[in-house]
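Given below, in the form of structure tokens, are the structures.
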Structure 1
């Protein structure tokens, strides 16, 4: 299982990005390759995307009456995860 907690991407004064959570450092993304800032945002969103996908999988077989609400909730999780991955 991954490290629990809200993962965040933080820029450093040295020009690279840290992925951190309340437990400490998750990753250090250096600026050696193109797209390093976007890579950091994507890594920070990984737990959110995992939980959103898990919600979709868990609710794929719910009854029709509950399906719309459960799918809507899962869709909201997906939208938040994608926004976080895009640094929004």
Structure 2
């Protein structure tokens, strides 16, 4: 299983320190707004993960996730999130 890891850089019990997803299950990534990005999966239930982050205009956060996936070359990927885009909340829906 190849994974995408998104570091949240948080020490909290509200959500995990890292979001780790099976790359093969990811359907698409959409930055809904300057402060919210959603990752959709092929799962029938619990099929999306959305997270809020610092202001990332012009789809920059979505681009970071997509570029990590594209550069994985079929292997594991880690998305490098700049400090100014720090993830502030994660929800699994």
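Read the figures in this text as sums done on the coordinates, not as results from a lab. Fair warning: this is a prediction, and the values are worked out from it, not measured in the lab. Cβ atoms are built from the backbone, for glycine too; each structure is taken alone.
If Rg and Dmax of the Cα atoms in Å computes to 12.2, 33, which of 1, 2 did it come from? The value was obtained from structure 2. To test your reading of the models, identify which of 1, 2 gives -3500 for helix-only ellipticity at 222 nm (-39500 (n - 2.57) for each DSSP H run of 4 or more, over all residues; to 500) when calculated. Clearly, the read-out refers to 2.
A value of 2.4 was derived for distance in nm of label points 7 Å out along Cα→Cβ at positions 54 and 70; which structure in 1, 2 was it taken from? Of the structures listed, the value fits 2. Set 1, 2, criterion distance in nm of label points 7 Å out along Cα→Cβ at positions 6 and 78: the highest-scoring structure is 1.
Identify which of structures 1, 2 gives the largest calculated value of relative contact order in percent (Cα under 8 Å, 6 or more apart).
Details: 1: 24; 2: 33.
When relative contact order in percent (Cα under 8 Å, 6 or more apart) is calculated for 1, 2, structure 2 comes out on top.
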